[in-house]
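Each structure below appears as structure tokens.
Every number in this text was worked out from the coordinates using simple rules, so none of it is lab data. Quantities reported herein were computed from a predicted structural model and do not represent experimental measurements.
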Structure I
Amino acid sequence: MTDYNSLLSCQSPQVTVIGAGNVGRTLAQRISEKNLADVVLIDIVEGLPQGVALDLMEAQGIELHDSQIIGTNNYEDTAGSDVVVITAGLARKPGMSRDDLLQVNAKIVYESAQKAIKYSPNAIFIVITNPLDVMTYLTWKATGLPSQRVMGMAGVLDSSRLQTFIAMELGVCSADVSTMVLGGHGDLMLPVIRYCTVHGVPITELMDEATIERLVERTRNGGAEIVKLLQTGGAYYAPASSASLMVESVLRNQSRLLPTAAYLEGQYGLNDIYLGVPCRLGCRGIEHILEVNLTDAERQALHVSAGSVRENLNIALAGVGLTPVG
């Protein structure tokens, strides 16, 4: 006999998105239209998340999804979330680097994470706010969670940008292009060309070194290029899609291998730092960190990227009253 009371008590997964700006609202749209989870969109601006949520819900019948979306200014409404995604913070303006956002976003992210963990102690946290690697570390500190339950979205986006540029250059389907970008989410990121292919064919066999270097530099400046073009803000469609992919892998326990800002404890010769590396993502968060073989030059470049992240991390830690790392 069917236990209807049990059926009625079943709940969909819930994702809280902190920040109802362009990235946050687009991510809420991606999650709901994929039917991944119900979404709670929270922001400090009264009326903003409520308006965005209502607008998205009014498209429900057209997009044929069953997800519920609510907007709120109260963290109590986020209780019991399975995943919390932090997008809150100032966006880049023309001429600004990701690191220019360091001081103000550190406080925003740290306080947001503390409030969210209070109501969702079992959640997995994904950070989008820039500077990404630093903000992910601060979220880990603020929540007190095991490191595998806190991660940053960067490598998926950077790899997607390089994937797009390669596809555009060669005139091929982007789905046939595989790329890998490691390191910090900044100018010192490390696209590992040896692991970039088009349907299994290394791109070194399809384009010359000068072309590859041009595409690498465009990838490193991919965010700044969009900021310069938009003039009034930064990228949000691709960042939201990247985060949605990570949310999907976690909620559906897909164990996808994705470049993710993860906490390193000796991997790649690095310790006590969040940095972009290949990770397998599942229902417990980061299930495994893959150590790919790097050349001496690639490993050195990765350590240079880590050094830049650590400098900014110490500034951010001091700004929120925490002890800098060694």
Structure II
Amino acid sequence: MPADLPSPDDLLVLLAVGRSGRYTSAADTLGLNHTTVARRIESLERTMGGRALARGAGGWELTDLGRQAFAAAERIETALRALEASIDGSPSLSGVVRMSATDGFSAYLAAPAAVSVRRHHPAVSVEIVTATRLASQHRTGLDIEVVVGEPHVHRAEAMRLADYRLGLYASRGYLTEHQTPTGPGDLTAHPLIYFVDAMLQVDDLDLARTLVPQMPESVTSTNVFVHVEATRAHAGIGLLPCFMADRHDDLVRVLPTVGAELTYWLVTRTESARRPEVAVVVDAIRAIADARRAELLGDPSGAVAANATPDNTKPPE
């Protein structure tokens, strides 16, 4: 190979660093050590005569020159996968896809989507980090983020995923002991179960609290599963996602006209979106969100069974 051409091995190392934003993550993916990854990047930058990576707030970011090299590395990876498929006799995907989503979405939508992907692509593993926050402005090592509310991000793609509804719920036991509210004015006599105001990072979820500003707080938490279980334990009235609360026969929705409709958005960084294994996970998430649209909106007449995983969550082959 001419001396002035980048080494394919160096380009594949750049590919891993460009996707994760971290030398250590790239090293784990490639089975190398941190020093080897750094040496490969230095070699590549010497060959190209410029910086391929620049330090950013959330990790290493590709420079303009780095993005050109990254695109070339993707073509090398595609060619290697095609060769592997021709040798094995069947196409296959592999690799780790890292995503973050809210607690409820992670459990009831992301997890079934991940199982669907694994069923058809056993060599793809999905890591799910639970978080209720805004979409990251800087690289975090995540391939996919599912957030509440429209994100405003740079060098990333955002798509509207699905609407979902919050409603007021109480346990049957709580309503036996306390008078059932018949109008918004009655809510002052009941404690609210919801997020910790001081720790809430998502404006849209904060706006939901304005529906019932007059209610005193009962149990508050950063985890929506705590909201559900505290409501089931008769701690007060919970402002809960309908798709979670409706799974429990011991919970009753009160004042159905009081509620909020919020939106899940899916965000992928440009470098991640082009990976076929990320694409199948995105497709599976979108399919299950679409299949459970009625459930998300708290519409029992059209809701999918709580534990069902619809056939159309099958990712493309």
Structure III
Amino acid sequence: MNIPLINISSLYSENESAKLKVARAIDTACRESGFFYIQGHPISRERIQEMRNLSQAFFALPEAEKLKIDISLSANHRGYGRMKAEQLDPERPGDIKETFDMGLNLPADHPLTGPERPLYGPNQYPPMPADFQQKMERHYRDMLELGKTVLSALAMALGIDKDFFADKFDYPLSVLRFIHYPEVELDSGEKHIGAGAHTDYGCITILWQDEVGGLQVQGKDGEWIDAPPIEDAFVINIGNMMARWSNDRYKSTAHRVFSPSGQERYSMPFFVEPDFDTDVSCLENCCLPGEAPRYEPISAGDWMIYCFNNTYAYRTEETA
């Protein structure tokens, strides 16, 4: 399986034929593996280093401080995820990692918050310097714009209006996540699986990973191949929501984090997910005449809630 490297700089130009060329390359990658790298994006190396520093500073906090913003204390799934809180592969124990999740920061009294849309609401921030929140929310906005640019190419690749996704991110469910995989003893056993095999929930994921690597993608033959870090590049993968929209024309591919070296590792995924009430139904041109869509229509928010409830133990306890 090949994971191509695609330069997307022309998506920021007025050259429509160059944009279409990028869209075709993305289309091939989405059909064949569901994974590709991007270069030529506007997120600077300096910005990534700044965010890496924030991530390391957060995870270096005493456990008691991090637990003050434990994700189980949030009504809208924001904050600190302790070690093994997430179980991505139901056949394995909880993942050997800790996380910090933030999203669109809406006040608790915002009209969109409440029991009907339980993924909206305020972020939980740690006791960090005052500019921590400002830097996180700035990076969130910039990553969201990058995600929308990639989605415009995906729309062209799918043969629909390039602005199809543009109006679906006014109040996005997108999440910026810090992940820390601790150092583990050198061993060939299961403890080296920091994140179990899984597919992502949303439209696309934009991943930065440090120099340690460890991301592996499952090929059609069931074998795992490495997706190592490439300098100044992000890894993009298709999520289940996009697979539903495209009627599986685009593949949501299983992947995991496996570090045979046992080294400490940091990564930053940005999960590109639309507004809660966005209708996720099979696109007309992704269904052959007379063919029934493979999936029932569902709202983006209801789909995300379903996925969270099947992944986090604390949510299972709440809904039991």
Of the structures I, II, III, the one that -13500 was derived from, the read-out being helix-only ellipticity at 222 nm (-39500 (n - 2.57) for each DSSP H run of 4 or more, over all residues; to 500): I
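Can you say which of I, II, III returns 47, 29, 16 when Cα extents along the principal axes in Å, for residues 114-177 alone is computed? Numbers along the way, then the final one.
Working: I: 49, 21, 16; II: 51, 34, 19; III: 47, 29, 16.
Working through the options, I get structure III.
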Label whose coordinates, when Cα extents along the principal axes in Å is calculated, return 82, 42, 28 (choices I, II, III): II
